[in-house]
Structure P
Amino acid sequence: MANVGFIGLGIMGAPMCENLLKAGHSVVVYDHKLKKSRSIPVVDRMVRAGASPAMMPREVAAQSQFVILMLPDGPQVEEVVLGSEGVLEGTKAGSLVIDMSSVNPLVSQKIGAACDVKGVKFLDAPVSGGEPKAIEGTLAIMVGGDEQAFTEAEPLLRVMGSTVTRTGPVGAGNVTKLANQIIVACNIAAMGEALVLAARAGVDPANVFDAIKGGLAGSAVLNAKAPMVLSRNFKPGFRIRLHEKDLRNALLTAESMKVGLPLTSLVQQMLISLINHEKGDLDHSGIVMFLEEMANTVISKGNAINATAH
C-alpha cells in the first residue's frame, strides 16, 4: 500500500480518490475550495472514507510518495505544482507526481522539466470515460513519461482504470487525450445531426438508435450518449465547458505544428455557442442542442416532425 496525495476532488477526482481509499491506500487530500473554507463537503466525504485532509498542496506532497493531480486545466496545474506553497515545495527527491488532468502537452513538458530539476519523477496521465467509469474504476488512462516511472505508477493507476497505456515520453499522454477528445466530440456532433434528421423526417430517433447501434455506426460514444439525449438527461458526466477547453488545447497544439483540424474547429465553435447560452455546465452530450436549435427540433423518444426546440 502506498502513501498517496490527491489534489482535485471534482466530478472525476472524487470517485477516483475513493477507489484508492477502497483499495487500502493511505491518502492525503486537498481541494482548492479549502482556501475559502476549512471544511467543504467533498473533503469531509473523503475524510469519512479514511483520507486525511491538508490545507496546502505543499502539505500533501510532504506526506506522499505519489502525488496525483486531477485539475481543470493547465493554469491550475502550474499553480498547484509550481506556485507558492505548491507541490514542489514539499516533495522529496524520488517521489512521483502523476498529473491526470487534461492539459496542453506543452504544459506537461514544462511541469515535467521542473520536477526533473528537483529530482522528482513525473507522468502525464489523462483519463477518458467520464464520471460513470471514474466511479467504476474502469477509466482509460493514457500515460506519458519515463518507462521506469510508468512501471512504478502502474499498479496505482490500475486501481482507477481498466486500461493503462504508456504512449510515449512526457506530453504523449495528453497528445493521446486530445486525439480521444477530438473523436468523442465529433462523434457526438455526428450523432446529433443524424438524430435531428431522423426526427425531422418523421422517424422516432429512439428507433433509429436501436437500428444502427449494432452496425458500423455503433460506438461506445453512441451507446453512452444517445440514451442520455433521448431521455433529455444532461446531468454532467463531463461538462461542455471542459470539452471546449480540450478542443481549444487540441487546436493550439495543432497550430504549433501547422496541422489543420477543420472538424475539431467547427465543433469547438458549437461548444463556445452553447457556453455563451449558459449551457457550459451540462454534459457534453448537450452538443446536440446546438444542432436541435438550428433545425427547431428536439431529439427525444417518440419525437418526430414538427417538434419544437427548448
Structure Q
Amino acid sequence: MDSHSISVDELDRRILLALIAQPLASFSGIAEQLGSSTATVATRYRRLQRQGLIRVSGRTLPGFGGRHAYLVRAGSTPEHVAHLATSVAAFDNSRWVRISKDGTELMCGLVSDAPADDPILAQLPAEALRSLEIHELLHVWGRGSGLTTRSPGPIDRVEEALIAELAVDGRTSLRSLAARLGVNASTVSRRRQHLIDSGVLYFEADVHPEALGGTGDAMVWMDLPPGRIRSAGQRLRTDPRVRFTAATSGTSDLVAHVHVIDHQALLDFIDRTLAEFGVAAARVIPMGRVLKRNAV
C-alpha cells in the first residue's frame, strides 16, 4: 500500500489502538470507551479493514508445530535492498517484509520446515550484500501467558480448519465459522476456547504502522546478561509501545518492534525503560517501507 494513500483521523487511530490492546473487544465496548456510537465504530472498523490498515488474526507462535522461525537482516545499497525485498515478499513462508528508513537494510520474518534448503535464503547472494544476519527465534512472547509451540494433545481436522479460518479473520462470527466448517456454533465456541486455554491460539491486531502516525517506528536489538533475558522479554511484551518481542540467536539476545509518537519518545524508551531491564546495549533501526505484513 502506498503510504500517501493512507488517510485516518483521530477517531480511527483511537479505534486501532483499542483493538491493539483488545483484539476481540466488542464494537459496543469500544464505543463506550471512546464516547462514540456502536454503529460508528463498526463502520469505521470495516472501512479500515477494507483498506488493509487492520486485520485481527488468530495466531499461533511462529515455531508452532516444529517449524523454524527466523528474523533475517540483509544490508546492501537501497536499489538492491528494494529488489530483494520485493522478491522475498513473494514467497509464502515470508511472514513479513520491511525496509529500514534509510533504505539500506531488508528485514523479514521467515518460517520454514527445512531451513537449510529454504528458497528465500538463495535469494540473498552474499556477493551483493554488505551484511547478512540470520537470527533464529528462540522464544516469542505473544499477548497472554502460557503460549506454546507444542499442542498439549492432537489437533483434529476441525481445529486445524478453525485455526486457518481465524488466521484470516479473527473476528469472524461463530455462526459464520460454523457454516464454513460444517459444525454447530457451540462446537466452534468450545473448540476455539480449548485452543486458547491450551496456549495454542492467541489473537492479535495487525495494524499498518503508518496508520498510527508518528515517527518512532523502530526495531530495537538488545544485549542482556544471562538471567535477565526472560524477565525483560515478558515485561516488554506487556508494554503498549511494543508490538513484538523475541529472544534470538546470533549477535543479539532480544529484539523488539517499538512504535511511539516521535524520536524523543523513542529515546525515552531506550534511555529509561530499557535501563530498568538491565539492557547492556541497544541498536535502534528506524523502519520505513512495508512490503508485507504478517502473512497468513
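Things worth noting here:
- Which entry (P, Q) yields the derived value 18.2 for mean count of other Cβ atoms within 10 Å over residues 64-71: Q
- If distance in nm of label points 7 Å out along Cα→Cβ at positions 160 and 192 is computed and equals 2.9, the structure in P, Q: P
- Computing Cα extents along the principal axes in Å across structures P, Q gives 64, 46, 36 for structure P.
- Computed 0.05 for FRET efficiency 1/(1 + (r/R0)^6) of positions 8 and 208 (r between Cβ atoms, R0 = 25 Å, to 0.05) - originating structure among P, Q: P
- Parent structure of the calculated result 24, given that relative contact order in percent (Cα under 8 Å, 6 or more apart) is the read-out and P, Q the choices: Q
- Value 4.4, calculated as distance in nm of label points 7 Å out along Cα→Cβ at positions 112 and 264, assigned to which of P, Q: Q
- Among P, Q, structure where distance in nm of label points 7 Å out along Cα→Cβ at positions 184 and 200 as derived comes to 2.2: Q
- Each of P, Q could give helix-only ellipticity at 222 nm (-39500 (n - 2.57) for each DSSP H run of 4 or more, over all residues; to 500), but the derived value -15500 comes from P.
- Structure from which 189 was derived, volume of the Cα convex hull per residue in Å³, for residues 32-79 alone, options P, Q: Q
Only the coordinates and a few stated rules stand behind these numbers; no lab work does. Quick caveat: nothing in here was measured; it's all calculated off a predicted structure. Cβ atoms are built from the backbone, for glycine too; each structure is taken alone.
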